[in-house]
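A.B. asks: In what follows, structures are represented as structure tokens.
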Structure P
Amino acid sequence: MDLNELFIFSKVVQWGSFTRAARELDRPKSTVSRKIADLEERLGTRLLQRTTRKLSLTDAGRAYHEHCARIVAEIDEANRNVGHFQAAPRGRLRVTTPLNFGFMGPIVSDFLRHHPAVEIDIVCADRVVGLVEEGFDVAIRAGRLSDSTLVARRLARLSSFLVASPKYLKSRGLPRTPNDLRKHDGILFGAGASRGGWRLQRGAKSIAVTPRARLTVNDFDFLYEAAVEGLGVALIPVFRCANDLRLRRVQRVLPSWESPAASIQAVYPSQRHLSPTLRAFLDHVQMRMTPPPWEVGPVPQ
């Protein structure tokens, strides 16, 4: 058995492209293609479906890759244990976050200042990115973990507050109960059929409220600036509005009510095979998120 074939096959699947795999492995593309062809011939089955636009696994390839990935991971770990496991963080780290996670900017900048040999690529997306399929080392996510094969490290609790500008509340009055919100203008997050109202809770009590939707938008920065301008009431993640609440640019509406809290988590493929760079990054993010930046300073009112 040629272990190079297994290794190259695993990397072609990881990076989703013969060209990308050849570049990352610093080998000619023809060598990568030949190794895959040799492996398929030896096994007597096709592992990859190739088109001009897409590379995908066959059923046999998917089953074979599950075993190859474990073998390659064990070899990588053995190599690190020989002498590089305690090496200083270096190299490129690929990170994905949701859109509008601006609070990560200072955290990542601080990490890079402390580790000059590290480079970070960050992709902000409005979808759940496939870590292994798309070649990412770690994702920062909010909400439940849907893929049980991934490892999650909890970073913070995330709530959302109802807020409006003082100008709007002066002209329209301050809601006293959740039902009062139905008489107010709402700025809702979403688009098309995905738009909806608000789910609020206070202790064990929960209620759904649908205000009049003056504006529906799928970008929290856009939504929040509309609230600051006095267009209506908006449900905003605490990290986006905490500082302006302290500065009185906006005011909490029904402060005893908030949205059901979600967890912000760092998600990565395996606990057993962390590189020094990824381990250092995870530890740094957790340290900077304890407590979260939006909880530093006076409690927003």
Structure Q
Amino acid sequence: MAAKKYVCKVCGYVHEGNEAPAVCPLCKAAASEFEAVKEAKKGLDTNSDVYAILYSAVVVVIVAFLLAGVSSALKPMQDANVELDKKKQILASLNEKNLSDAAAKYDALIVADPIINVNGDVVAEEGGFEVANDAVSEENLPLYVADIDGAKKYILPMTGNGLWGGIWGYLALNDDCNSIYGVYFSHASETPGLGAEIAGDKFQKRFPGKKVYGEDGQVVLTVAKGGAKASEESGVDAISGATITCNGVNGMLKTKLAPYYKYLMSQIASTPMVELVPAEPVATDANVEPAATDAAL
């Protein structure tokens, strides 16, 4: 058994043995003045600050690796959900209500997703669906073309700012490239019952049939309180009590729809005209000469 150490609390003398000496050989203090010295534990002291720091660092690293692994494993599923949600929003602007099989319906209705620029030129024949909101610019404008019962619809994406956060949506035009077929709006954090109502049917049903562009190419579509009364053709009545959010929608329409004007007008110009062929006259009693008779001969 290893000898223990005892220290004299009076003079500091250290004694090694199985027990404290009866009298300190230096200061003659009694055995009661000796105190056993605790042996230092070998290895890392779990009560030290160093141990706490190292332990925390190891736990953080392990958790970070676990989260990274889970995130990597779930990313394909997350991307698929984001893609599906985007398709549902585009279909909603086409007044499609049954979206239980949105992916198949999107593939059936959307016939093109080109990327254009502000000059009306086609930058890419496809790829508009992959363009992120923060990548949209005057040289990188995504567009979606739908075919509904043989008639083209042009869907234009939009983003803006409401009262508390971002707002966004899609606006579908008829094949005249100026009258609205349908719209879809959503938001990040607008006030329930007020600004959040831009995502409701009551507000969105005010848009179909409205005119978007004026003769000079400016966006005349306007959201304002009493807007429908001020301009039946292009005015949309705003939501009561949601002035700032509706101003955000109005600003979004003005700025995000304008860059598409030249392309849309080129689509009208390129639409083949139907040549009207005069019909053959139909024989009637009034325009058919009587046949010759024997008496006339």
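A.B. asks: Quick one: relative contact order in percent (Cα under 8 Å, 6 or more apart) came out at 21 when computed from one of P, Q, so which one is it?
C.D. replies: Clearly, the read-out refers to P.
A.B. asks: Cα extents along the principal axes in Å, for residues 15-110 alone was computed and gave 51, 38, 27; which structure, P, Q, did it come from?
C.D. replies: It was calculated from structure P.
A.B. asks: Here's something else I'd like to know. State the single structure among P, Q that was used to calculate log10 I(q)/I(0) by the Debye sum over Cα atoms at q = 0.07, 0.10, 0.16 Å⁻¹, giving -0.39, -0.70, -1.24.
C.D. replies: Checking each candidate, the match is P.
A.B. asks: 7.2 is what came out when distance in nm of label points 7 Å out along Cα→Cβ at positions 71 and 183 was calculated for one structure; which of P, Q is it?
C.D. replies: So the calculation was done on P.
Bear in mind these aren't lab numbers, they're just calculated from the coordinates by the rules spelled out. Just so it is clear, the model here is predicted, and its values are computed rather than measured. Cβ atoms are built from the backbone, for glycine too; each structure is taken alone.
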